[in-house]
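Scrolling down, you'll hit the structures one after another.
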Structure P
C-alpha cells in the first residue's frame, strides 16, 4: 500500500504530458474557391477511440474528414500525422497508416467482393511482389470480421446497401491501418443496416484498437457510438468531448437550431435527444395523453 506525501524539492513540478494524438489539425482552414467552409480549426483525434463529427448540413463535417484523409488541400493551417504535415509524407506511407472510406463510394462495374476487398492491399505491394500470403491472410481476415466471406464471388453491384457497406469497410480493413476515417457510412441504409454497420465499427475499435473518425447525421447514433463527440457549426468547433458532457439541450439549440429535451437513453444510459413538440394542424384530433382530454382508459 502507498500513501500520498508532499512532493520534495527534487520532485517534478508536474506529471509528464500525455502523448499527442497521431492525427491532428492545427489552424485548419478549408475552402472551395472563394467560399471558406472550415476556419481555423484545431482538433486532436483521441488515439484508440471512436470520434464522431456532427453538425448541420454544410457546416464542414465531410470537408474536414476529406482534409484529414488528404483528399483536400488546406487553404491554411495543416493536418498532422505523427507530428508531420500530411503534405510532407509520401502517399504510400499515408495509405499504410490511414484508411478512408468516402461518402457513397462507387465500385468498378462487375467487380466481385473478393476483388474489391483485395484492392485494400495495394499500399503494401511492390512491383517485385504483387501478392503474398500476408495479403491473402489480411483479405481473408477482413472479410471474416465484416461477415462477407460468403459473398466473395458475388458482384458488388448486386448486393444490398448494408452488404455493400460491409464490403467497403472490409476493403478498408484489408488496408490494415490503425486509423480509419468513415464519411457517413450509414447513408441510404435502413435503420437495421445502420445499426449493423455501426456495431461493426464499434467492434473493430474495441477488439482491434482501431482509431476511428466518423461523420454521422444522426445525433442520437453519434451519442450512442462515440467516445469523443465533435460538434461543428459554421466551420468551427462548438463543443467537443464525451457525449454525456457535450449533448445538452442548449447545444442542440445552438448547433442545430432545434428545441429539444435530452433524457437518458433507456438502453445505454447516455444522452438521448427528443425533439420538441411537432407542428399540429388546428383541426387535428386531441392527442391521447396520460391525463386531461382524451385520457386512455382500460
Structure Q
C-alpha cells in the first residue's frame, strides 16, 4: 500500500510538471464538437465527407430494411388471416409456385445490387489513401496512444486525464476535476479528454498511419467516420479532412485488456495559422527537427 501511495505521488508530481510544460501550448480554447451526448441514439455531427457519406448510407439502408420488415410482417399477417384452419379448412395440394420462387430469388438480388452500387464507392473512398498534406503515425499501447509527426521528428504520448500516468486511478476525484478544468474541459469530458492531443489544421488531408506495440488496438473517431485497427508489426493507414475547427473525441474500439475503456483519443482541429504556431511550439517542446532543416530535407 505504501509503495502504491508513493507511486501515485510520484505520478502526480510528474504530471504536474508536464502540465506546466503545456502552459505555452498556443492551441487555446476550442468548441467541443465530436463527443457523445447523454441519451443520444444518433450519430455525432459529421465533420468530414467520409462521415457524411457513411451517415447517408446508413439512413438509406435503414429505409430499405424498414420497408422489407413492414412487407414481411404484412405477409405474415395476411397468411395468418387468410390461411388459418378456420378460414381455409381445405388446403390446396400443390407444393411449388415457380413465379413466386423466381420473385423471392431475384428480388433480394436486385436489392443487394442496389445497396452495393452505393456502398462500394463509399468503401473504396475510405480505403484509397490520397496524398496527404500531413502524415501522422499513431501507436496503440496498453493503455494510451502515442503520436509521431515524422516530417518534423517529434513524438509524444497521450494519456486519459485521470489515468494512473497522470496521477489518478481512472476515477473522478477532486484532483482529476482540477486537471480537467486546467485543460479546458468539464466533468462531462471525463474519460474522453487526454492530457495531450493530436493537432491538425482544418481543410487539410491528414493521413494517419496506425500500428500497435503490444496487442490489437483500434483508432476510431466517429465524427470523422474513421476506424482502423492497429496490429503489432503492421502499418495500416486511414485519412480524413476535417471541415470545422474544434475538439473531437474517439476511443480505442478493440478489446485490448483490462484498461481498454481508459484510452480515449483527442483530436484538435485548428486554423492553418494556429497549426503553424503549435508546430513551432511542439518542435521546441518535444525536441523535433527545426523547421528549416525539415524543409531543406523535403526539398532535396
Structure R
C-alpha cells in the first residue's frame, strides 16, 4: 500500500476529470497524497535542499548535540529498563515566518526560502481551489475561510526540521503521532532518508521518499470545513541510527481570530444542523486546546472547543 502520487500538471489537460478524482480520493480516503509536476521549479527545490542542509550543519548541529533529547536518551540508555522517551521528539526544528528572525550565517538561506515560500503558498491556494471544486463549494470558499474573510490574513508558517542519526532509535520517536491543527500542510521531505509514516486503516505505512515531490496533508480545520469528508490524518516520524532526515513543512492556517465551522452547503446536503456535526469555534480557542492535547485523540479537542 503506497500513498497516492498525483501528476498535478494533468489538471490542465485531457485527464483533468481523472486528476480531480485522484485528488478527491487522496483527500477522502487518505488525508495524504504526493504531488509531482506541481509547478515549483526543480532548480529552486535543489537550492532549498542545499541551504537547509547547510543551515543545520553550520548553525544547528552543535546545539543539538547538547540538547534535552540527547541528554535524556543517554540517561535512559544507561538505565536499560526498557522504558521509552514518551514526551520528547528526536527533532531539531525552527519556524520561519515573514516577520521573525531567520538564520543569518547560511549564505542564500533567506533569499531561497523566501522565494520557496512564495511559490508554495501559491500551490496551497491552487490545491484549495481543487478541494472547492471536488466538494461542490464556490471557488475560493476554503481560501476565504482560512483567511478569516476576503483579505490575505492566513497564517503561513514554515517549519524546518532535521532528524539526526539516533544512537537508540528504539527508545524515541523522531516526532510523536499527531494530526495537524491547521488547514493545508505542504511538506518537502527528504528524498533519500525515510521515516515519515501515516496511519491508514489501523496500519502505519511509509510516506515513500520521492525526489522533488510535495506531500499534501489535510489538517483539522479542513476536516471541519468539509464537514468530515476530508479527515485529518495521524502521522509520525521514526528515528533511525543513520541518515540525517530533512523535512520542510509549511502550514496554511487560519488567523487566530478566524471563526471556523462546516460549510453550510455540505451540512445541508447531509440534512444536518451545523452543531450536530462540528462546532462553530474561534481558531485561537482550538489552538489553546491543541497545545495541551496535540498527541492525544483529536475528537475530544472538538468537544472541548465546543464547550468554550
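Just so it is clear, none of the values below were taken in a lab; they were calculated from the coordinates. Small disclaimer: the values here were computed from a predicted structure and weren't measured. Cβ atoms are built from the backbone, for glycine too; each structure is taken alone.
So if we calculate distance in nm of label points 7 Å out along Cα→Cβ at positions 121 and 257 for every structure here (P, Q, R), which label has the highest result?
On the way: P: 5.0; Q: 4.4; R: 1.8.
Evaluating distance in nm of label points 7 Å out along Cα→Cβ at positions 121 and 257 on every structure, the highest lands on P.
Here distance in nm of label points 7 Å out along Cα→Cβ at positions 145 and 249 was calculated and came to 4.2; which of the structures P, Q, R was it taken from?
Matching structure: P.
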- Task: Using helix-only ellipticity at 222 nm (-39500 (n - 2.57) for each DSSP H run of 4 or more, over all residues; to 500) as the calculated read-out, with -8000 as its value, let me know the right label among P, Q, R.
- Result: P
